[in-house]
1. Suppose helix-only ellipticity at 222 nm (-39500 (n - 2.57) for each DSSP H run of 4 or more, over all residues; to 500) works out to -17500; of 1, 2, 3, which structure was it derived from?
2. For which of 1, 2, 3 does semi-axes √(5λ) of the Cα gyration tensor in Å, for residues 207-342 alone, calculated from the coordinates, equal 26, 20, 17?
Structure 1
């Protein structure tokens, strides 16, 4: 793995092939988790449902949480999936599948994320190889096993595509840095525009583009900060490509503007714990704001537990080492973007590890470069290889273990799926069921079998008999999305007869779950958790 040690290209390619195969296994294992429940991962069902008009020529999704282009990519991928499926199984048209079989399209969309996750491993190797073969292979291994990347490759969300396109964008910026002509500027701008069309955050790639211009500029003083002509070309192309791939941001501007400001408010508005005391000093006010934001969360949960302790400890040294001369543009730009991205996402009070995912391959490249530089300083070949083996094991063991535990867990049936299968066998046709536990959203509610009737949420327990309720289903969890009202349960207790129960953690509550995501799989701390989902109970109701 060290560049000055003779090694066969065939061995290097074989090692890469093994890493890519391992990446595919980790990303496709348990890909159907939670299905046929359509809401085991929030936003997945919405991504599919807002593409239903596309086959008929109505390309306005009327939903701008994600850019137009991402929805177009999902639609075209799913159309391809259905076309291949028709070769073996009779399959209706896309719009009919959206109306009748959303889980089929969710599985197809997750496959897109998994493919993007595997491609990110290969691209990391290609980018790292430009620094050194050892850097490329070690970085690819770190990306392969990273539990954040494995987790997000199982979801129909744009995060893995954003991760892939961010790395591609920085690679194009590094090439433009070395050859600053209009052609390479336009190419880098096109990649950045396309990346922004997958998720809006990619527009931040314009910052390392500007840094590249400053680094190349001659002379001193403020003139170095003025964008050069090729940078203006790059930014212009990026904006044109972004708008061209998402035309309804302009054609349906009022809806887009409302969504944009709503999303910004949801992402960055103060939470109650972030409001400083009126008597606080400016220093106390600043401390309150920083404490309520996600900086510490991403250092502790996203970096420490998502990437492993060894990678977390190595990260600050790797970021600093990227600036050591002779500087490599890809490493400097990766360090700039990683720090910038962390500051932007850390400034939000929203604490979700998937926001951290796009910079993981960048950290992997920086750390691999640092490890290889240390190894080159060891004169003994035997000690050098021993150091590399130890470093690779230390960096990869913890995230690999977490990825395997995650995959093993999501491969098991969700408690809500188990409850659905039981109800399909046990409930009579037309059974009226009250579902208790959902708060202001119903993502966590178990779905009912065909023919069963779900009681509206606003019906009071005193009126259950009048509505013909025969069964009550409850769900409870550490997550706030599964919290049945204790008073309601006390009032209903004399009327309920337990029939069945499915418990995700029989020994008691276990695992660390992200409280702002209705996703019932731990982020870390898998011990004691046997399956995804909330604690589900089914009762017979007797007036």
Structure 2
């Protein structure tokens, strides 16, 4: 037993390590990135997958073999992993499959706000939500036990506040895993329709069993003895609620789904007035009201952003007056000396239409560049660029350039390149891959194109230009715009005028990543 000061991410990693998880897999994305990095630092096996879908499939394979797997991602990553999640819920596995998903209320580092609890309901898998680092540790253990007992994936919903805030954690001895073993079960695991139909019924029976357990689960606790004001909450909101209204009686749901309606109903009857306090979507409120239980919810204006003590007090008081606007903060900007600056200056000066992607280069949308015309999701730059090429008049279509980063290309851009080859626009197309040799915006993580694994040890490298050439793209170029601006301008103009399919790999190692790489070499 140890007593440690840990962030929520570190606590999840520590619990997975202490529980002898076979593997941690995922894709870097703030606020979840540090989970796998911390697991690796402890000596656990952790890997960066090309994307979240692959990570979940690998983790599912571990669980099918009877092992314990942790899959970590941010909320938008679960969109990518949704396909295997839904089928894994039908199929189940003898091992543990715990999916730690970090939501980002307020969009500190994300392109949208999204509520992972919606996925728990849609996929039919249990969800746990810790409210501090101690619970992040304990709930990872509970999620493991639930997953192995019922043979189901389990979602562990974190938020930015829980991921990055530190609190004291007392570790405990954890039950050892089973010995890995594969047992064939074709009817239960091959999801052709004749097998999937009974699998769906099994999933619903499993949920009923988990719900029965959840009605008396130690994960759901009542705090306080007041009779006047009741609050139903979970996660960070439950902690804020205790401070906002110390006289309230609070039902803190550690396992919000399956919804423990009998527990909720008893609690509501024990107080005069009950309010549901939850960040993001009114998931609990809608379900409770649909069950015919009278509770109050938050006004629509509080659906956006993080909740805090002040906002919860306003909710409880029914205050819907405009909130104080926070002072403006300095906008992020591209580092001085970064070759992206040259790229976006050229795109601006050539008046290109540039659908972009997720990464540092989204900053090309800001002054003084104004060169990025889209930021939607990983890999969208190529598909959206092709769509623009297909629909715009030829003179305008020839200005379209899809801009994507190296890590993002491997995550979600490869299939876009396949689409380009298979369904080429009449005007051709230009894909500009900005290869800075790292996943920079989330903290200089490795990816399959760097030639190093998660722990920065040598690994096989996916060579982007070779991949493009292997697809049959004739015009594939590699250039360093930072060192050869004139050459880059000339090359881009030629590609835009060619009416051919072109890939330009603009390559220069990120200056900050180079410093990190140099420091790692010195430590060896």
Structure 3
């Protein structure tokens, strides 16, 4: 009897295991088919532990962690790796989204409750620049893999004082299927331009800032099906998550995508002091660091304060239930889940900017009838976030002897860590430093000058502190900086530049090249012969804008110019 029962049990086991394996195989095949036909698939798994989640995040697009559930979106590039890990997963079925209907562009501009076609989007962006030529200009950041334009609007008033304004940046829909921010950015541009001079706060923002708005960072993902939004995907045309594609020491072998390369070059050229990156999928404001769980940014309290203000303002205007995820609408990135290669950490670490990531809607694609509500919930917060750039310390670093701008590092001893210092601009000497309210001792350091510390600089909440710092040269005889600008060509350049100097500079000269943040990138001595250009290699420099300062010590003369490197 026992022997017969054993035979039955063995038979059941041998029958059951293949059925389970067959079910897994069918589910895996279904997942692959979804990815193949739609370009992505969404799955959930149980929280695997912090260490495993960190490894998971380096290889696939983790999009949310909510309690014990981890949500992942897979692309053709990541599905095989995911399946090889043998996770137990659940497929989140997404109905195929029908194409949004095309309506006249004038309806979009009047109601903002529909999504434009790609040609309409391009036309709307051009119309802003055409209709407001003294307030707005249109720039091209680059092109997508499929050749669609990645566009940016520059919006500012009082254009005659343009050089002295800090630059701020709003960018949306780096994930092509997160579309609410796309419309919000278009509507914000429209709102700013229409309300300049009639709205005092808008006028203050535009008169004191250069505001750049990039409504659509991933046009291939959004217009995945062509020129109409039908079934948008998170990834670019090559299947890459662009918000995991930025330079990051933790992911050194990542293949940089064209959209990323173009965006990095654009941001390096501008060095935005404040920025935000808009997403959907949750409702929360996420601030640095994304990649370090146990390390706080030096200005963590300031980051929390501006994030809290955004969420609380949204609470006031939206009412109960909106933007309450995690800490009532706010989180430090890595506390939620770790991200490598993200844009906000790249900007904050490498470019010394200050960026947050704002998740606007629990739905990836905000339904068209809900777009006006999304605007009502957020537009006060959008304006007030830009207003943060009006506050903090706004300074200028100059030479005590010539009053000319000095490219200097601006740091706070005992406070600044992990690249949280800022730099004064090489051409204007201007800098902006955001700090929590308090009294601060700020040190300025520049090559050829004595370090200068200004003690007890007071920062008030919601106020601007102006500061001019005159740095003393290490050698007392003053150089004569000539107003003559050296001739530098070609512009832009890729591998080398030619420099023609005034005839009086014949002889031994010193060349120093600084990036736009004021960091010394290259220095050497050479001999200049009148009429024969100095040839300087620049192939090793990253794409960006650079300042070159050339000094002839015999005549105590200095000239400076600017050049652009492209790759």
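Read-outs throughout are calculated quantities, based only on the coordinates presented, and are distinct from any laboratory measurement. Since we're looking at a predicted model, the values are computed, not measured.
1. Details: 1: -17500; 2: -12000; 3: -9000.
Going through each structure in turn, the value belongs to 1.
2. The read-out was computed on structure 3.
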